[in-house]
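Please find the structures below.
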Structure P
Amino acid sequence: MKNMVDLTNAVWAKSEYSNGSNNCLEVAFVDGFVAIRDSNDADDPSIRPTLVSEKDYRLFTQSIQENQKNLLLP
């Protein structure tokens with residue numbers, strides 16, 4: 001896994017359920033990776049977003065869409 005991805009020009013997407021507040025998960029798709037962060041951490045440069053490959057992110061989100069509830073917290 002790549003340790004550094006340039007997120008300078010990343011376009012962050014926030015859940016539509018957040019209603020514009022800063023209490024949700026944000027994702028950005030950059031150079032074959034998905035950066036994931038807590039919107040509360042967006043202005044803190046000392047906190048690096050979590051990076052996962054696009055393939056892993058697709059598998060995870062697809063599994064949830066296919067109702068694999070064992071991937072969700074009880």
Structure Q
Amino acid sequence: MTDVAFKLTKLVGESSESIEQAVRVAVETSAERVRGQTWCHVTDIRASLGDSGTVDRWQVEVEVAFKVED
């Protein structure tokens with residue numbers, strides 16, 4: 001493998017379904033607009049609570065790495 005450089009971009013994904021779905025939303029939405037994503041790192045997880053104290057929405061902060069092309 002040759003030496004490689006990566007660029008990191010911070011994204012936020014949101015889902016009422018799950019943390020995993022919020023990550024998918026962030027990464028898959030980004031993949032529709034840019035190319036070369038190689039890995040991601042979840043850096044923060046938050047939850048929005050409803051009136052009854054249950055989780056209404058999950059929100060995740062994700063750093064996505066893109067390979068810097070020649």
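Hey, helix-only ellipticity at 222 nm (-39500 (n - 2.57) for each DSSP H run of 4 or more, over all residues; to 500) derived from one of P, Q reads -5000; which structure? Value -5000 for helix-only ellipticity at 222 nm (-39500 (n - 2.57) for each DSSP H run of 4 or more, over all residues; to 500) corresponds to P out of P, Q. For the set P, Q, ranking by relative contact order in percent (Cα under 8 Å, 6 or more apart) places Q highest. Going by distance in nm of label points 7 Å out along Cα→Cβ at positions 9 and 25, which of structures P, Q comes out largest? Result for distance in nm of label points 7 Å out along Cα→Cβ at positions 9 and 25 over P, Q: largest is P.
All of the numbers you see were taken from the coordinates with simple rules; none came from a lab. Since this is a predicted model, take the numbers as computed values, not measurements. Cβ atoms are built from the backbone, for glycine too; each structure is taken alone.
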